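Right after this note come the structures.
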Structure P
Amino acid sequence: MSEEKENQLSSRISAKKVWELLAITVATLIVWNLPTDFFGISGLTIVQQRMIAIFVFATLSWLLEAIPSWATSLVIITVMCLTISDNSISLFKGEGGTFGELLKAKDIMATFANPVIILFLGGFILAIAATKSGLDVLLAKNLIRPFGHKSENVLLGFLLITGFFSMFVSNTATAAMMLTFLTPVFAALPASGKGRVALTMSIPVAANVGGMATPIGTPPNAIALQAMTQQLGINLSFGQWMMFMFPLVILLLFISWRLILKLYPFTQKSIDLEINGNIAHGWRMWIVTGTFVITILMWLLDRITGVDANTVALIPIGIFALTGIITAKDLQKIDWSVIWMVAGGFALGLGMNGSGLADRAIESIPFGNFSPILILLMSGLICYFLSNFISNTATAALLVPILAVVCTGMGDKLSSIGGTPTVIIGIALAASSAMCLPISTPPNAIAYSTGLVEQKEMLKVGLLIGVVSMVLGYTMLYFLGKAGFFA
């Protein structure tokens, strides 16, 4: 494509984004200024109506991506502070029962300092330290060795190793790292064979699936965990989460292995694999390794130690800062856009609950007449569908606050499926299962950018594994819920 054509295409895209943003703004302002009785919600206040308008803005912005997803979260928090908080601009303040109660500005701002955010920061810091010291290369070299040289076993090795890394490291970083390790393998495989497709697809699949296993594996897990803690008062520990998700992830990785081999068999039966990379020697490697082990053990044993997972996440941050292993320059490598997206989701939940909007909506819609199974399945399918087209973090940020309140309002009527936690954890599972398109997740985009896999191949693999993941995952959640595991 010529430079002139590229510029024309860029201009068209920019113009399209401007028109989309304008349409979103107009829709938001219309909702903001409608008469309160238009919504059919008894006793709706002006503050609650403004929260509906903010929610409309968030939904349309995350769906259309007229502005970056992280920017949407920043706008949410800014608008909430300026229009529905106790520090609002004077023009937006009011009094009386019809106006409603303003939220506290410090509570809205505190969404960025939520303990779950610290949990994520700890995960990011661990990942940066592992890369700087070469611990990731050392682990990959030693973990792949037992799988030998047989092609299908090497594929299994990459699936399991990628899945393992993705449990504790950003799935985006994991996918980028593992595809780098595969570069010499691709050179040794025949260009006309299907082995390259099999290995390339194994990375995003394992990264997406592996993230389900721990609360820090992917942002939707953290959003679900935070909702259960703050809105439901259910403290599900790091170890408890892994107790049921880890076996599911291992099973899904083995199923993915067989499915990928069936679809894309190797023509070359053996692979000579060599993983290269810089590995640091000396005290820094010992500190990183020791801190890594201690942090993971304390995450798993948080009920025994009495220290919750969020506080444990401060250990690597403190140790690496003190020893100089992490510097100010390294902090720039943290994916702050993800942090802001998660904070935006927390702010939406705070606004819906703090303003009383969620309670009003529950009173106006007869959710109590809905079948618990229907709510469980429909919420999962909606999340799965949306997550294939927009960020899984944005999808979870939109759906979790709504479902947490809706399900809580139904009381004991959801007891047959284990209550609200079954639905909320299901959202996290459905978000991670969505991997049909290059735009579905960052690992998919990274794999697609190699040029070794076509969109139709990604759709085929992603759809099959996504459906299997949803069926097995929701079946597991249903029976765990009935057994009272989440109570």
Structure Q
Amino acid sequence: MDWLKIAQAREQELIAELQQLLQIESVLDEEQATAEMPFGPGPKAALDFMLEQGAARGMVTKNVDHMAGHIEMGQGEDLIGVLCHVDVVPAGNPATWTYPPFEGRIVDGKLYARGAIDDKGPTMAAWLAMKMIQDEGIELNKRVRMIIGSDEESGFRCVDRYFEKEEMPTIGFAPDADFPLINAEKGIAHLVFASKEKPVANELVSFKAGKRTNMVPDEAIATLKYVGLNASENFHTFLKENDVQGSFIEQGDTIIITVKGKSAHAMEPEKGRNAAVMLAKFLQNVVTTAEAKAFVDFIVNVFDNDHYGTFLQLNFEDDMSGPTTLNPGIVSFTENGAVIEVSMRYSVTYPFEEKMTSAQSLLQNEAFTLDVAGNSSPHYVSEDDELVQTLMNVYQKYSGDFRKPLSTGGGTYARVMKKGVAFGMLFPGEPDVAHQADEFVVVENLVKAAAIYAEAIVKLATK
């Protein structure tokens, strides 16, 4: 069966349905959350869209508490999972986008939109794969279930609820990462550094940066009561020397200082420019009170030019998954104190408890405490496993690429399965623009991914 030729013939169908999904602004909205839409109206609309597609095809569908759902085809006792998500991170400042983030415009063979590569494009490639299998009349002796989540970007509450009520697949894959295949996913810990003391009289009124721990903050804003002489001139010199943008605005008796950075996924913080760290670096020579000074010094000492936690001896790496990284994604300073929320992506063999205890001990002489607000353990499937070998063979057939499986600092739904891996759909050499402005997917590669997923599903579900 020439799945690539079949997929190429259905390219316009794939694009049209993907654009419909991309135009749903499926960003978490806690303020509008209800029992009927637990993550807000956008994620629910995207989940409903996918389930409606499945029902229209006559496949078995189920909605689990409006958090997740599935589309199922095939017969048999064993269950193959294809785990996708339709929620997206915020688009950020629309002015940083060349094309509207929720349109799905195609320019020079690339389709631009928030979610194009993470994870709506791969989701629709997998959905086309299921439709092609159905239309070709191929009989599957195992059930294939596309499991669709709507809260992947904010903590996996969707699939946690789903698997409280539904069957766990025997094996499966998540089309939400890179080809050839990812068999090692780092652990993901949510660390919270909080100031030990509340500020007293302070020239730093507030500091705010970031909306999600899994994104590098692209903007940081500080409000001050007063600053020293030449502060505005010094700020613009700082911007020029560090090649960043920002503003210095006087409003009555307050000064508002803004620094612009570059967003990136927390799994690769080095690809971004953390606005919170840059602003703290400037404020080191501005603030004078003890609490404010301790706040900005701590940020710079721990995170400036070091994504690995070296200052607190949190750094560690292994051969199977690479180095541990830290991303200060949400940073705030108010009258109630300072909080720095960090997404730490740690190596598969990381001695977690030992490292946390050591860091907490090192903080005894610092102005901050450390708490672990959440932790998802690393996930690993051996390269020799039959699932890995089957998927690798399919990928190699369509790509001619024989490189080895990869590891990632990203967390995909593969980690919630007993035996699951992340399988595409970013091809080697492509830039990873997930969580960035001008996120895009290459249309040609989207079609190729659909062909790969179709053959992979058939191989797994007809053995």
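Taken together, the values in this text are just the output of simple stated rules run on the coordinates, not laboratory data. What you see is a predicted model; the values in this text were computed from it and never measured. Cβ atoms are built from the backbone, for glycine too; each structure is taken alone.
Looking across P, Q, the calculation of mean projected area of the Cα convex hull in nm², for residues 168-319 alone that yields 12.6 traces back to Q. Here Rg and Dmax of the Cα atoms in Å, for residues 248-407 alone was calculated and came to 22.7, 64; which of the structures P, Q was it taken from? Label of the originating structure: P. Quick check on the output: -22500 is helix-only ellipticity at 222 nm (-39500 (n - 2.57) for each DSSP H run of 4 or more, over all residues; to 500), derived from one of P, Q. Which one produced it? The value was obtained from structure P. If Cα extents along the principal axes in Å is computed to be 76, 45, 45, which of P, Q is the source? This figure was derived from Q. In this comparison of P, Q, the computed figure 1.0 for distance in nm of label points 7 Å out along Cα→Cβ at positions 280 and 312 is attributed to Q.
Compare distance in nm of label points 7 Å out along Cα→Cβ at positions 64 and 360 across structures P, Q and report the one with the greatest value. The structure with the largest value is Q.
Ranked by distance in nm of label points 7 Å out along Cα→Cβ at positions 208 and 440, structures P, Q are topped by Q, which has the highest value. Match the computed value 0.00 of FRET efficiency 1/(1 + (r/R0)^6) of positions 128 and 224 (r between Cβ atoms, R0 = 25 Å, to 0.05) to one of the structures P, Q, and report its label. That value comes from structure Q. Quick check: 13.0 is what I get for mean count of other Cβ atoms within 10 Å over residues 16-23, calculated from one of P, Q. Which structure matches? The correct label is P. Taking distance in nm of label points 7 Å out along Cα→Cβ at positions 120 and 144 as the criterion, the highest value among P, Q goes to P. Can you say which of P, Q returns 1.00 when FRET efficiency 1/(1 + (r/R0)^6) of positions 136 and 160 (r between Cβ atoms, R0 = 41 Å, to 0.05) is computed? Working through the options, I get structure P. In terms of relative contact order in percent (Cα under 8 Å, 6 or more apart), the structure with the greatest value among P, Q is Q.
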